[in-house]
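Derivation of every value follows stated rules applied to the coordinates shown; laboratory data play no part. Quantities reported herein were computed from a predicted structural model and do not represent experimental measurements. Cβ atoms are built from the backbone, for glycine too; each structure is taken alone.
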Structure 1
Amino acid sequence: MLARPYSTIRPGTFDNSIVAGILEYRNPGSPSSSSFDKALPIFKPMLPYYNDTNLVTNFTTKLRSLATKQYPVAVPQSVDRRFFFTIGLGTLPCPKNMTCQGANGTQFAAAVNNVSLMLPSTALLQSHFTGLTSGVYAANFPVMPLSPFNYTGTPPNNTNVATGTKLLAVSFNTSVELVMQDTSILGIESHPLHLHGFNFFVVRQGFGNYDAVNDPTKFNLVDPVERNTVDVPAGGWVAIRFLADNPSIRETQCTDKDLN
């Protein structure tokens with residue numbers, strides 16, 4: 001098995017190393033000794049380009065759950081709460097006595113719904129249990145963009161983002177639908193998003209701006225793949241559903257540039 005990175009960053013640098021390994025399937029009833037035939041010829045296939053979005057999309061959209069009696073699919077058929085998050089890069093003023101590489105000397109800043117995370121000085125869970133949350137975090141993270149725009153179209157003139165430590169409070173056993181939308185503010189790119197503490201079902205993904213009226217009619221609620229990390233397509237969106245049955249303070253984190 002061969003694998004290489006997938007990257008849509010333009011321009012940008014990344015580790016373009018290729019990894020190789022041998023995957024061997026064993027029958028539980030057979031002897032434990034390896035049956036690998038070292039005399040087998042080694043094939044050297046041509047790997048796809050690192051930025052082949054069409055191939056990546058064609059592969060990931062074919063993934064399905066088994067959806068059998070032995071391995072049922074517990075995807076929520078209805079939801080209690082819906083969230084819409086925009087994901088992307090914006091800018092912040094460059095700190096004093098520093099050199100920044102953003103447009104017009106600004107600082108790049110990752111943001112969700114135009115809010116860039118400000119790390120707290122006190123642990124969030126500690127603040128919650130002690131009740132001393134003032135000045136640590138605010139439970140008013142926006143459930144959707146406060147100022148909607150053409151997310152994958154011509155970038156807005158104002159690329160500045162807000163900063164803060166904001167949370168969304170979700171009641172125990174709430175069924176959640178979350179749509180994550182890439183933006184073109186500083187250029188489209190894919191975002192591998194990991195949800196701490198939960199598996200979720202990928203019910204649909206697409207390109208362009210998410211259509212809250214028509215796209216849900218195409219959701220796969222029969223055999224969607226179950227994951228804990230999903231890629232928000234470059235210039236597109238992905239919709240997931242899950243049951244909030246693991247209480248704590250959880251992060252949604254981008255696994256390649258700490259987008260929280």
Structure 2
Amino acid sequence: MTAWLEAREVSFRYPDGTAALDGVTVRAGPGEIVAVLGPNGSGKTTLLMILAGLLEPTSGEVLFGGRPLSTLQDGYRRICGVLFQNPRDQLLAPTVWEDVALGPSQLGLGGEELRSRVESALSALGISHLARRSPHRLSSGQAARVALAGLLAHDPQIILLDEPTASLDLEGRRALEGILLDARRRKKIVFVATQSSDLAAEFADRVYLVVGGRVRSSGRPEEVLSDGDALESVGVDPPTAVRVFRALFPDSPGRAPVRLGELTQEL
């Protein structure tokens with residue numbers, strides 16, 4: 001059986017009665033990068049935490065490989081990695097090296113294998129020189145790269161990223177791009193919660209536009225992201241390629257390209 005990760009008709013209410021999600025259905029299979037796109041407060045983070053098994057939905061269910069998460073218990077946590085929106089929320093160890101080592105250590109790795117995996121992740125994120133520094137003495141960009149290195153060292157089958165570009169500097173963003181492409185190549189399942197339509201356009205295989213806790217539209221990036229007016233009406237900035245295309249060809253009846261590479265070809 002293909003191991004899809006899916007949320008079916010998931011709703012969530014906070015204890016004060018606030019509805020964060022209302023009947024949301026999303027899914028991703030091996031080798032897919034799925035973007036959950038929406039404005040601030042649309043329920044993206046709540047959905048990601050439910051997919052991670054960190055929150056229980058008020059109604060609906062989350063399945064992995066056709067089985068409810070509640071039946072998988074610790075086995076699911078071993079194969080699922082989460083990058084929180086605020087990276088400092090997941091930096092717990094005294095040093096950067098120890099923090100990056102936490103995930104693989106919990107998988108039972110040790111010795112040379114652990115050292116190799118940690119040092120490879122630090123190198124990939126360009127932070128080897130920070131290995132002995134306290135995570136609490138880092139800049140926001142450095143902290144974000146450490147959190148991403150921890151995810152890379154863990155090497156989970158399921159990757160859940162909450163606003164991954166929010167705190168990353170340019171070098172960190174380039175590393176993130178490499179991680180996403182490698183995840184697709186290695187048939188991992190990736191969900192990215194983001195306000196960035198550019199990120200969704202460039203890397204997602206499928207996009208879910210979530211507004212007010214509901215899925216407003218879904219499909220391939222070119223299907224969901226080409227209508228700049230529709231995106232702006234729900235508080236999402238259109239992709240750069242769409243904005244440039246509209247500025248250059250305001251009367252064009254055709255669909256705007258959503259990726260910069262496609263825009264270049266149009267020009």
Structure 3
Amino acid sequence: MTIEAISAARSFLFVPGDRPERFGKAAASGADQVILDLEDAVAPTAKAGARAAIAAYFEGGGSAMIRTNAPSSADFSADLDLCRAVGAPALVLPKAETPEDLAAVHAALPQAVLCPLVESARGMAGCEALAAGSGVSRLMFGTIDFMLDLAIPADGEALNAFRSRLVLASRLAGIAAPVDGVTVELRDGAVLEAELARSLAFGFSAKLCIHPAQVEAVHRAFAPGERALAWARSVTAAAEGAGGQAFSLEGQMIDAPVVARARRILGLSART
């Protein structure tokens with residue numbers, strides 16, 4: 001599992017670390033990445049058992065991302081020991097707030113890809129530094145805990161500015177676009193579709209999932225449509241004969257940034 005694979009992923013599916021019977025099902029779900037969760041999905045009394053279950057999964061040839069407990073938690077040290085022992089390829093770091101949080105993990109696991117989960121006012125205030133941290137592939141937005149920290153009652157316009165900040169921080173750091181938070185509604189697919197449309201509108205390119213049934217919709221949302229692909233093919237084909245100069249195509253002026261956008265669309269299609 002490389003930083004490139006994490007950067008290209010569209011879906012990240014959480015699985016409770018104390019439910020080993022679900023690990024294989026998650027791996028077969030079609031999700032681009034599976035996150036074995038030691039934090040919110042696991043009761044305090046079940047943490048040690050979850051670590052043992054994850055260790056057994058890796059020993060049996062399995063592999064996945066691991067979400068540790070927060071750096072400030074009593075379980076964090078044991079989580080890092082587990083990740084080091086199994087050679088965890090990638091970690092989701094919850095409640096990430098400072099570069100020091102990342103530095104401790106990077107020092108312990110220099111080969112692991114890191115995804116800081118921004119879930120607090122302090123984490124948001126330092127998101128630029130988090131995005132620029134060693135080993136970081138992309139930022140993730142922990143909307144549920146973030147709303148709790150700021151006493152925001154619902155995920156809506158109140159989070160717009162924060163979503164934009166994460167996208168900007170990622171771009172400035174030269175890393176992949178961030179991963180948007182979970183959709184907790186599981187029965188009404190229209191809610192997921194609406195939240196995916198919002199993610200796209202703000203520049204996110206992936207989403208955290210809490211159920212395998214969400215994966216297909218996530219992939220569909222982050223894949224370019226046929227109309228966009230046809231436009232991108234036309235632009236890139238015409239650009240090849242333009243010698244690097246701006247040109248007109250179907251009444252639209254096409255210059256270097258537009259060509260770059262067309263190539264990006266084709267690149268997104270290639271990963272689906």
**Message:** Among 1, 2, 3, considering only percent of Cα pairs over 17 Å apart, for residues 150-213 alone, which has the greatest calculated value?
**Reply:** 1
**Prompt:** Given structures 1, 2, 3, which gives the highest value for Kirkwood radius over Cα pairs in Å, for residues 22-69 alone?
**Reply:** 1
**At a computed -13500 (helix-only ellipticity at 222 nm (-39500 (n - 2.57) for each DSSP H run of 4 or more, over all residues; to 500)), which of 1, 2, 3** = 3
**Request:** Figure out for me which of the structures 1, 2, 3 the number 20.2 belongs to, where mean count of other Cβ atoms within 10 Å over residues 14-21 was derived from the coordinates.
**Result:** 3
